[in-house]
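Participant: The next part holds the structures, each set out as structure tokens.
Just so it is clear, none of the values below were taken in a lab; they were calculated from the coordinates. Source: prediction; values computed, not measured. Cβ atoms are built from the backbone, for glycine too; each structure is taken alone.
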Structure 1
Amino acid sequence: MTERIGFIGLGAMGKGMALNLQTKGFQLNVFDIAPEPVAILVQQGATQAASIAELTENSDIVVTMLPGSPEVESVVLGEGGVLAHGRDGMLLLDMSTVDPETTDNLALRLPEAGIAVVDAPVGRLAQHANSGESLFMVGASDKDFARVRPLLEAMGTTIHHCGAAGSGMRTKLVNNYLAIVSCQMNAEVLTLATRFGLDLQTTLDVIHGTTATNGQLKINYATKVLTGDTEPGFAIDLAHKDLTLIVNAANQAKVPLPIAAAARESVSLARSTSFHNKDFSALLDHWCERSGVKAPRL
């Protein structure tokens, strides 16, 4: 029997992933508080649900792609939510980036109602979600992983089964720690190089020829801010949110992360300005502006 898929959360990432599911043969029920992405999915053949309750009752797998822990808890555990209207044999596939304790709580409470829980936070950016090239870090039992794998394959190209429920979310935080801190360091480095009057391309050639190179500088900076594109693939607001999750989760685990804490406060400065909704590579433009130098471009 073909599984009925409900998709909640059609934002910058969710809309692209839902469109890939719908256009690759999955029949979706969709729900979002914003009408525009819902209308786009409906034009592609999806069914609009009037409420989370209605979507849940008409789905075998419910996918959530939401901004953070409060939204996930409200949608899944709140009155009229997935738990209240779910049934034995259903599965929740949460692809949001949330506090690991939120995932742990879902993995504790939903199975009591017979609802399986898989966490599969997303790597890569909005353009990858649109093109079906996302990376997924999955926390699930072997059985549940096999059940959601066809969906993940329709939305992405790289799937890592990281362990039991909760391990996907923790892997995402480890990954994003390096990605965001690298982005912050690159902003400072290129601001300094600009102040020194160094040629940008020559500086990049040197960095990329040594162990100083990093993926953010080589891939994200090269295709985003250094070309003048600061439209958010991953916004500074979200980078700050993730750094907060990282620091809080580390505190719970009694692991000191002084670099993450410092980076969070640096990103807070950018978040308090008009750069807050720009791509996180635009940290470069923010620091150049604060330093009174012209932001470099390739």
Structure 2
Amino acid sequence: MSIIGEKGVRRILLVTAFSALSALLLIALFIINEGVPFIFRYGLRDFLFSSEWKPAEGRFGIFPMLAASVWVTLGAMAVGAPLGIAGAVFLSEFAPKSVMRIIKPAIELLAAIPSVVYGFIGVMVLAPLIRSSLGGPGLSILAGSIILGIMILPTIMSISIDSLLAVPQSFREGSLALGATTWQGVYLVIVRAAKSGIIAGVILGMGRAIGETMAVIMVAGNAVKIPDSALDSARTLTANIALEMSYATGMHRQALFATGVVLFVVIIILNSLATVVIKGKVARR
């Protein structure tokens, strides 16, 4: 009976796993079916590199939104990656274990805060501060980058901490035995040994940043133009889909699905890179 029960549980788990995979596959097929024909009909070059997004006139160039997404994502990485890696190094190598047991879960709780809350803080606090201190409209790429940089901290920091803690204790003892200071051992040995995991965390954080919608809608300004500086307002790919899908019809709707295909491909590439980096780390061990 126990063998039969074990086989039954195995089948249930197998069906559950395949149902989740099937849902992902159906979503991917739906987006591809709606968006890819438009890309072939309109032209990939015109779609990706044209600067005119005028749906009423049949012009669907997403380059301004693509450029804004790149700006905001790189800005978020400039904010989140150094803070996340530095925080992970401090908590795993220098902070007392009791402190890490309190701070690490608190940081991970940041991921549970709704993005609209981050956006509200950005609109009410960050944007006026940028407007009064640096000029510009306040709702800008800089505001979006800072908000997204804070939002991706839990991802980068959690994965980096786990990677640093996975480095064998003998590495630390060996560096100290050779005369290195604690910081030299951390910088020259521990961080390099955990480099693959840290890079994977950064890549996954980048995927989170480029796919974020609500907070970016609230703080980036949503101007459909190629940004000239970090103080300019801009509209990202995700914001464009969210703002216009409710009333889009015909080719306009298909163009938004095609934008989703572009995002889908970018995120798949980033996740695949993270998987390759993690597998490379495991293989070297």
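Participant: Of the structures labelled 1, 2, which one yields -15000 when helix-only ellipticity at 222 nm (-39500 (n - 2.57) for each DSSP H run of 4 or more, over all residues; to 500) is computed from its coordinates?
Facilitator: On the way: 1: -15000; 2: -23000.
Derived from 1, not from the others.
Participant: Check the numbers for mean count of other Cβ atoms within 10 Å over residues 27-34 across 1, 2 and tell me which is largest. Please report the intermediate quantities before stating the final value.
Facilitator: Values: 1: 18.8; 2: 13.5.
Of structures 1, 2, the maximum of mean count of other Cβ atoms within 10 Å over residues 27-34 occurs in 1.
Participant: Turning to a different aspect of this structure: Of the structures labelled 1, 2, one was used to calculate log10 I(q)/I(0) by the Debye sum over Cα atoms at q = 0.08, 0.09, 0.13 Å⁻¹, giving -0.45, -0.56, -0.99. Name it. Walk me through the intermediate numbers first.
Facilitator: Values: 1: -0.37, -0.46, -0.90; 2: -0.45, -0.56, -0.99.
Source structure for this number: 2.
Participant: If mean count of other Cβ atoms within 10 Å over residues 131-138 is calculated from each of 1, 2, which structure is the one that comes out at 20.9? Let's see the in-between values first.
Facilitator: On the way: 1: 20.9; 2: 14.0.
Structure of origin is 1.
Participant: Check the numbers for relative contact order in percent (Cα under 8 Å, 6 or more apart) across 1, 2 and tell me which is largest. Display every interim value, and only then the final one.
Facilitator: Values: 1: 14; 2: 27.
Evaluating relative contact order in percent (Cα under 8 Å, 6 or more apart) on every structure, the highest lands on 2.
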